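Read through the structures below before going on.
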Structure 1
Amino acid sequence: MKYSNQAWSQLKNITYDEFIAALLDDGFVPGLFKGARREYLHPVRGRIVIHYHKGKTIGRNTLKDLLRDAGWSEDDMRRIRLIS
């Protein structure tokens, strides 16, 4: 999915904690946790697995993959206040 430059400029410094908070706001619920591997489940969107790193910023390619797995459009990200 393509995102605008404005969206990317707001997302480029997002941390794992902020991303997980957005998942929870969108209705994902925690699944299995094993070490750094965290699974979140959504009744419609399915499953997303995150390799959690406390306080770290998510890299661009990893962020692209996570956004694709979450199935979020820019409108979805605005709704859950991930971007403005």
Structure 2
Amino acid sequence: MPRATMEAMALGRPIVTTLAPGCHETVKEGKNGYLVPTKDSQALASAMEKFILDKAKIVNMGLVSRDMAEEIFDEEKINSQIIKHLGL
């Protein structure tokens, strides 16, 4: 996963990212951001425009991003999964 999307989630920001491998795992379409096809500037502009036209989406989707970050990237959960997979 790209560090930029993980950092955005941790800061409670909505995400606009591409459907490239690794990127789409951080976005629930329409919930905490938007996914756009790679190399599609029209789709990127359209996704960004949604935030310009409805600023409340920035706050609402940002809160969802933060909740997702806490769930997905919780240090204790990750460490316990690593320990489990290592058989310790």
Structure 3
Amino acid sequence: MTPYPGALRLGTPATYRILISGCLNCSWSGQFDDMAISNEFSEDGSPFSVLTGQLIDQAALFGVLEQLYGLGFPLVSVECLEITPSS
């Protein structure tokens, strides 16, 4: 994989880290394209969850974000960690 920044396009596979407010149970990983889910707490004790994993394109990213929205989790940030270069 290539470190971001790079030739990121709508159809480029990439690894993302999504930060949401609240606790998402790790058993939901399969519902979010098998992204790894970890739960942590901020300095003020507020819970947040981090989803990390590779998605096949930005349509898949928007699908994950839409599911999180539908479950009522406020979005804190989305970060592209790495892109997968085309073969």
Between 1, 2, 3, which one scores greatest on Kirkwood radius over Cα pairs in Å?
2
Among the shown structures 1, 2, 3, from which was the value -18000 of helix-only ellipticity at 222 nm (-39500 (n - 2.57) for each DSSP H run of 4 or more, over all residues; to 500) calculated?
2
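Here, each number is a calculation from the coordinates, and none is a lab measurement. Bear in mind the structure is a predicted one, so any value in this text is a computation, not a measurement.
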